[in-house]
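Each in structure tokens, the structures are laid out below.
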Structure 1
Amino acid sequence: MTTMPLLVTRQGAIVTLQFNRPEAMNALDVATAQALLAAVQDIAQDSGVRAVLLKGAGRAFVAGGDLSLLAADPVQGAKALLGPLNEALLLLQNLNAPVIAQVHGAAAGAGLSLMLMCDFVLAAEGSKFNLAYINLGTSCDVGASWALPRLVGLRQALEIAMLGETFGADEALRLGLVNRVLPAAELEAAAQAFAERLAGGPTLAYGQMRRLLRAGLDHDLATQLQAEAQAFDACARTADMREGIDAFLTKRRPKFRGE
């Protein structure tokens, strides 16, 4: 296995980002954060990317931030780590391409936060989750305070964040933190098939939809109706919407091109 902290591969319109520090259960260090930012910057400039898949090498998805970095200097270590991570997250949120997390083993701390920020999560049976920050005497980062209450509601988010307890894949599914739980042996193929399905969809409409659904929790109705109208107008100008309508009227399967 290469020593690069992040492996970037492309298969058609799908880009896979694999965290690659298996000896550290893919704990996020500065090099990994910088590599993630560089990869996402490239993706953001490439309209041919129509789905992004995040996964981890070895025994875990991502087991959190690298505590050796924080132990040496908590203040400067956090700044060096969070700067590129936060920039990468903002770019990921603004993509048209949907983002899928393929989770196995542990998703803890910043790893769980990163998972929460994805659009879809497929998890292996036996996966373990813990927001963990409170157990280290700190508050959360990497978007957890934004994503978690949106997914589970404030009361449940407070319990997950402030008790710092570990829970399994079935509980994550019940809470709505993951979309599907699969046998570990089936996870890789299922995640790839899921990404392929999304990569064959109307990518520009996906981008409008993911932004609308997130913004809707912060807007009043009038503002959201205006945003919906603007998004629909943008979609109405695309080849994919014309293709979708024609396919519906002629009773055939649409062939979206992400245009």
Structure 2
Amino acid sequence: MINPQWPKEIENGLIPTDNAMGIMTTELSPAAEAFISHAGRASRPVLEVGAAYGNATLPALKTGATVIANDLSASQLAVLAASTPADHSRHLVLAPARFPDELKLSEGSLSGVLASQVLHFLDGEEVERSFQCVFRWLEPDGKFFVLVMTPSLSFYHDLRPAYTERAARGLRWPGIFDPRIVAPPEWRDQLPSMVHLFEKDILARCATEAGFEIETLEYFCFDNFPEKHRTDGQEYVTMTARKRP
């Protein structure tokens, strides 16, 4: 889905954020698709973290769900609000804030949470707090949908040897790097000073330590994705985790 109010793609299928926090894909990830489907059955509001311009929030609103759209960038949320059809706007709640610490939500108040391409911009302690907060915010049987980058993605593949060596030494967070040391010039200004790359085992550990039951955990790459950023088909990890009653 491409909305005429969104910025132009920086590359095929990739729309840059306006705050140097990576990109929003035009194609929905498995995590986003599962979140949208879950939103249609939700009894309570759902939350999209890092909503950007709304590629998942907009279709979730179409299901009739109340969607809290969170992002660091108020200007991106303004574009999302302007893109929302009038008959859905009353179900949209904008929440400009830094996740998780600046979001103030009640325990058990949400049916689902999507964090797509968000956790890989947080350090280890922030990731742990994120899982703990989401677990607390979700109702019993609520679900957390996640998509994160791996060391297989694009120019990050040059960091895989360092990742493997750190993991072999038992580092708790082997995937924290400055992405600008490997990013080409056209991407350097689109990235923050830290990226947190994940593999399945790290993401699974985060979920289980917070109390979640993992329903799905798999590697993934988008179909509508530039060939130069592909390596081995394991460019992302997508996960669905459930809060057990």
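Values in this text are rule-based calculations from the coordinates and carry no lab data. Every value quoted in this text rests on a predicted model; they were computed, and no experiment measured them.
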One of 1, 2 was used to compute Cα Rg over 2.2 N^0.38 Å, for residues 3-66 alone, and the result was 1.10. Which label is that? 1
Test item: Rg and Dmax of the Cα atoms in Å calculated as 18.7, 64, pick one of 1, 2: 1
Can you spot which of 1, 2 the value -15500 was calculated from, given it is helix-only ellipticity at 222 nm (-39500 (n - 2.57) for each DSSP H run of 4 or more, over all residues; to 500)? 1
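Upon calculation of Rg and Dmax of the Cα atoms in Å, for residues 155-234 alone from the atomic coordinates, which of the structures 1, 2 produces 17.4, 47?
Going through each structure in turn, the value belongs to 1.
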Which of 1, 2 yields 17 for relative contact order in percent (Cα under 8 Å, 6 or more apart), as computed? 1
